[in-house]
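Asks: Down below are the structures I want you to see.
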Structure P
Amino acid sequence: MRNFEDLIKQVLDETQKIIIGKQMQVKLSLATFLSGSHVLIEDRPGVGKTTLAKTLAHVIGLEYSRVQFTNDLLPSDITGVNFYNTKDATFTFKKGPVFSQFLLADEINRASSKTQSALLEAMEEKQVSVDGKTFDLPRPFFVIATKNPFEEVGTYILPSSQLDRFAISFSLGYPTFEAERHILSSNKKYSINELKSLNAEEIELLQKKFEEVHVSEEILNIIQEILKFTRESGLYVTGLSTRAAITLLKVSKAWSLLSFRDYVIPSDVLEVLPYITSHRLLPRGEKKTPKEMVDEIIQNLHIDT
């Protein structure tokens, strides 16, 4: 059995053979997986959202499925449905695509709120309920959802209850000039199936190392000071919830693991904070970027970075 540092390096290196120039987004996705949470990617078509999901699923070694969200998609198209078996005169449950270890919810905001909400129980409790019966999902269970910009025709607003289920949100954006030149000119085009994958034992080792990461009272104080500021400063429509605080703690632990440490330091919290607040905090008055909001928090709390 290899050590956890080698496993993390393998996942990052293999993923970046296909996802060029997006190291931060790849690390954020891996950190979110290790924390047992989920990712929301908002961006325009054609920048690699689906490719990131498929590549990461293969490299981590997870069973992958994809749901293309459309305005006529039904909740049962995601969770599954009971159908009548005429041979033995009983109802049989046919599992939907949510019964996988890695689910790509593609263009999630093209479906109605009712259909979007079919993922709520799955993402939070790792189970689905159909016709009064509860079915456990495979473990681990990880969701990456992609979201189209609001300006596009045929999109719906994601309710706050749905947004809060996602640990982090980020955009991929266009590649840099150098990264795009590499993509266009490289003679070596990797196939996803050529990349190395983790096995079940290696995934279990990473999850165990995550649970062993130490969190000091100092880190807990910082997180609670951040919560207090967002709730009491009057700068935001609503402050961060307790679920957001738990998410911040978990992703900070995973971020420390990606730096090959078994303890969290303040910079771990502050590095992931913009991606945890971007879809949760709505500033009053003029619009601010996630980085501007985090800078504002740091300046007011005088956190030592």
Structure Q
Amino acid sequence: MSIPKFLQYLKVEKNYSSHTVISYEKDLSEFLAFFKNELNSEKIEGAQKTEIRNYLVQLTQRSLSERTINRKISTLKSYYKYLLRIGEITNSPVSQIKILKQYNKIQIPFSETEIENLFEIEGIFEEGYKGMRDKLVLELLYQTGMRRSELIQLKTSDIDFFQKNLKVLGKRNKERLIPLSDSLLNELKAFIEERDLIFKEMGSFLFLTDKGKPFYDKLVYNMVNSYLSCISTKRKKSPHILRHSFATHMLSRGAELNAVKELLGHSSLSATQVYTHGSVEQLKKVFNQAHPRSEKLTNYDN
């Protein structure tokens, strides 16, 4: 079976992150289980278009989102493309399989007032190390726009107090530098001093659990969701919404799209442009203030 070789290829030659490789492995393991159940065989290298279509039908019947199904299709396309590359097959069974049409759901970012309330209202964060840590996690997510996975991987050595920036390891192990404000640097310095008093011998990761272990995805999600619930009733309260809010607020205040792209670590402008809709309200205000016939054309304040 070529799956282990394919995963090694992704890790070594394509330089994919461990998180991405694990995602590919899960998708292929799921398809392998389906193939074994349907045909009593584990030789997915010999799969035909019919088996692929039957698999997609099963995914659809499980009410998975178009995005999730498309990711699984993409995994299969990459795998069989690899098999073609190494000469193990002569035709790909997914070559004519098309991805499903996706309808992007508009996610509503937090307003600047809501974000201000999060950090200014007393009592949201408790006193001591835990409150200091949790507040800093949310500050970093909002002030830098970094991904949850990037925050988890942060090490104390990634902070450059002299140059006032933070080194972040993004997708496909691509590094980028994000500038930090003086106030955030002061918070980081105070936090590290407190952290070292409690977890001095616990490794280099910046954020640790109460037991001194490295952070993990579920913990960060639950932490962010819990604190955001204190200041908003919005349905979506995730680390990604803070990233979304960061980008929206930057664009609303006049930041260039390309600059925001670099800060977010996007490979193309199209990925950043999804955040531009969030600044429409600001555009409406500018229109009302600046256009001589704005009140006669429409009233956006209703």
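FYI, it's all coordinate maths here, none of it is from the lab. If you're wondering where the values come from, they're calculated on a predicted model, not measured in any experiment. Cβ atoms are built from the backbone, for glycine too; each structure is taken alone.
Asks: Check the numbers for Cα Rg over 2.2 N^0.38 Å across P, Q and tell me which is largest.
Replies: Largest one: structure Q.
Asks: To which of P, Q does the computed value 22 (relative contact order in percent (Cα under 8 Å, 6 or more apart)) belong?
Replies: Going through each structure in turn, the value belongs to P.
Asks: When helix-only ellipticity at 222 nm (-39500 (n - 2.57) for each DSSP H run of 4 or more, over all residues; to 500) is computed for each of P, Q, which one produces -17000?
Replies: Computed on structure Q.
Asks: Taking Rg/Rh (Cα atoms, Kirkwood Rh), for residues 207-246 alone from the coordinates of each of P, Q, which one would give 1.12?
Replies: Comparing all candidates, it corresponds to P.
Asks: Ok, one more. From P, Q, which structure was distance in nm of label points 7 Å out along Cα→Cβ at positions 119 and 135 = 1.9 calculated on?
Replies: The read-out comes from structure P.
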